[in-house]
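There are structures below to look over.
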Structure P
Amino acid sequence: MSRIDATLAALKAQGRKALIPYVMAGFPQANITPALMHGMVDAGADIIELGVPFSDPMADGAVIQKAGEAALRFGIGTTQVLDMVREFRQTNTTTPVVLMGYANPVECYNLKHGADSFVKDASAAGVDGVLIVDYPPEECEEFAATLRAHSMDLIFLLAPTSTDKRMEQVARIASGYVYYVSLKGVTGAGNLDTDAVEAMLPRIRQHVHIPVGVGFGIRDAATAKAVGRVADAVVIGSRIIQLLEAAPAGQEVAAAHAFLAGIRQALDA
C-alpha cells in the first residue's frame with residue numbers, strides 16, 4: 001500500500017475528506033518550499049501537490065504560470081525539487097507528496113541521468129506520486145508499472161469533457177487518486193459550479209474505483225465544503241499562489257497556514 005493509499009483509507013475510515021494544497025516549488029522564494037510544506041501540514045493538509053517548474057505549462061493559468069516563471073528564474077528545476085522533498089522528509093515521513101508537472105522535465109532528467117532515473121531518484125527523495133499533465137493514459141502502462149515497483153502512484157486528470165472511454169483508460173492504470181478538473185480551461189479559470197460537480201462524480205465512479213479529488217475554481221471555505229460533500233478530496237492551487245504572492249515578506253507561510261486552517265475547519269464541520 002502506498003503512502004497515498006494509506007492516507008486516503010485512514011481519512012475514509014474517519015469519515016473525513018482529504019485536503020490537498022498545490023504550491024509551485026521554489027515560489028515565492030527559492031528556499032521557502034520545505035518550510036511552506038510543513039506549515040501546510042500543520043494547518044491540516046493531508047497530501048501536498050508540488051509543482052515542478054516548466055517553461056511551457058499548457059494547462060496552467062496566469063497565476064501558476066507566473067509562479068513557475070519566477071521559480072525558473074531562481075534556478076529551480078527537477079533536481080532542486082527533489083532536494084526540497086528530501087529536506088521535507090527529514091522531519092516528516094508520513095504526509096504524501098505528489099509532483100505535478102509536464103513530460104519534458106521528466107524526460108530531460110532521464111536523458112541526463114539515465115533510464116528510469118527520475119522514478120528512482122524521486123522515490124529515494126520521498127515522493128509518493130506523480131501527475132504528468134501531458135502523459136496520456138494509453139501511453140503510460142510501462143511508466144505506471146515502474147512507479148508501482150517503487151511504491152509510487154500515477155495520478156491522472158479527468159475533465160468535464162472526458163468520455164467514458166477515457167475514464168476507462170484512466171481507471172485501468174491510475175492509482176492513488178484521480179484529479180477531476182471541474183472547469184473547462186486552465187487552472188484558476190472561472191467559478192466552480194458545485195451542482196455540475198455533484199452530477200459528474202457518479203459518472204466518474206462508474207469507471208474509477210479509487211478516490212476522486214476535485215480541483216480548479218476552489219477559492220474559499222464555503223466552496224471547499226460544498227465540494228467535500230461529494231468528492232473524496234479537495235485540491236486548491238491558484239488561490240494559495242495568490243496569497244503567497246500578496247503576503248508581506250516573511251509572512252508567506254503564516255498566510256498559507258491561516259487560509260488552509262479555515263478550509264480544514266470547513267471540511268471537518
Structure Q
Amino acid sequence: MIRGLTNAGLGNIESDEQYITEAAKHGFGSVDLNPLSLIETYGKEQAQHLLESNQVIIGSSGLTVEWRTTDEQFREGLQSLVAMAEASASLDCYSCCTYILPSTDQPAAQFMAAATKRLRLCADILDAYGIKLGLEFVGCHHLRTQWKNPFIWRVEDTLDWIETIHAPNVGLLVDSYHWHTNGLPMEDLLKLKKEQIVHVHINDAYDMPVEELLDYERLYPGEGVIDLSGFLRNLQAIGYNGVVAQEVLAPAPTLSTSELFAKTKAGFDKVFAAI
C-alpha cells in the first residue's frame with residue numbers, strides 16, 4: 001500500500017510544490033490534489049517534473065461537478081470535469097472521488113434518481129480517460145439528521161447504489177472514520193473485493209460513543225481508538241495495494257506545517273509497523 005496524504009490536517013500549505021516536496025521528505029508516495037490546478041500553476045512539463053523528481057504520485061482528485069443540487073449547476077460543471085480528466089490522465093492520476101452526505105433536503109427518492117443519472121454521466125466521462133470514480137459513504141450520526149430526509153450512510157447501501165449506477169469504473173472510497181462511526185468491525189472489510197475499492201482515507205477517533213463523534217473532530221492516525229492496524233491488515237488481506245491517504249478534518253492546529261508533516265509521519269509509522 002502507498003502512504004498518502006490529503007491536505008486536511010496539514011495546516012496552511014503555501015503551494016502544491018511545498019505539499020509535494022514535504023510529502024516526499026517525510027516518506028509519503030502520494031498526495032491528493034487537483035491535477036488541473038497543478039498544471040495551470042506550473043505548466044504540464046514542470047508539474048510532471050515536480051511529481052517525478054520527488055517520486056510522488058497524485059492519489060486522487062476530487063469530483064469537480066456539483067451533482068447534489070440543480071440540473072443547471074450540474075451541466076455547468078461538466079466542461080470542467082472534462083478538463084480535469086484530461087489533466088489527471090496526463091499526470092497519471094486515475095482516481096477521482098466524491099462524498100455522499102447521509103441526509104438531504106430533497107425527497108430522498110427524487111434525489112437518488114437525479115444523482116444516479118448524474119454520477120453515471122460523470123463516470124462515463126472519467127472512464128474515457130481510464131479514471132475510476134470513488135464514492136465515500138459518510139457514517140457520522142449528526143449528519144444523518146443535518147438535513148430533512150435521511151439518505152445513504154452504510155457501506156451495503158452504497159454498494160447497492162453503485163450497482164444501480166451501473167458503470168464499471170465506480171467503486172468505494174473507504175474511510176476509517178466512517179467505517180468506525182457505522183459501528184463496523186474491521187473483519188467486515190474482508191467481505192469487500194479489492195476491485196470494489198477506488199481509494200482509502202485513514203484517520204482516528206476520540207474514545208467516545210460513535211453516536212457522538214463529529215465529522216470535523218478527528219484525530220491523527222495512532223492517536224485514537226480505531227483499530228487502524230486491523231483496518232490496514234484486512235485491506236492488505238483482500239489484496240488492496242493502492243493509496244491510503246490521511247484525512248484529518250479537525251479544528252485549526254497550533255503546530256506549523258512542517259511539524260504537522262512530521263506528526264503525520266510518526267502516526268503512519270506507528271500504525272503501519274503493527275501490520
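The numbers here are math on the coordinates, done by the rules we state, and not lab data. As the structure is a computational prediction, the values presented were derived from the model and not from experiment. Cβ atoms are built from the backbone, for glycine too; each structure is taken alone.
Comparing mean count of other Cβ atoms within 10 Å over residues 3-10 across structures P, Q, the highest value is found for Q. Hey, distance in nm of label points 7 Å out along Cα→Cβ at positions 43 and 59 derived from one of P, Q reads 3.0; which structure? That value comes from structure Q.
When distance in nm of label points 7 Å out along Cα→Cβ at positions 179 and 203 is calculated for each of P, Q, the greatest value falls to P.
Given a value of -13000 for helix-only ellipticity at 222 nm (-39500 (n - 2.57) for each DSSP H run of 4 or more, over all residues; to 500), calculated from one of P, Q, which structure does it belong to?
Working: P: -15000; Q: -13000.
Comparing all candidates, it corresponds to Q.
Taking semi-axes √(5λ) of the Cα gyration tensor in Å from the coordinates of each of P, Q, which one would give 24, 23, 18? Only one of P, Q returns 24, 23, 18 for semi-axes √(5λ) of the Cα gyration tensor in Å, namely P.
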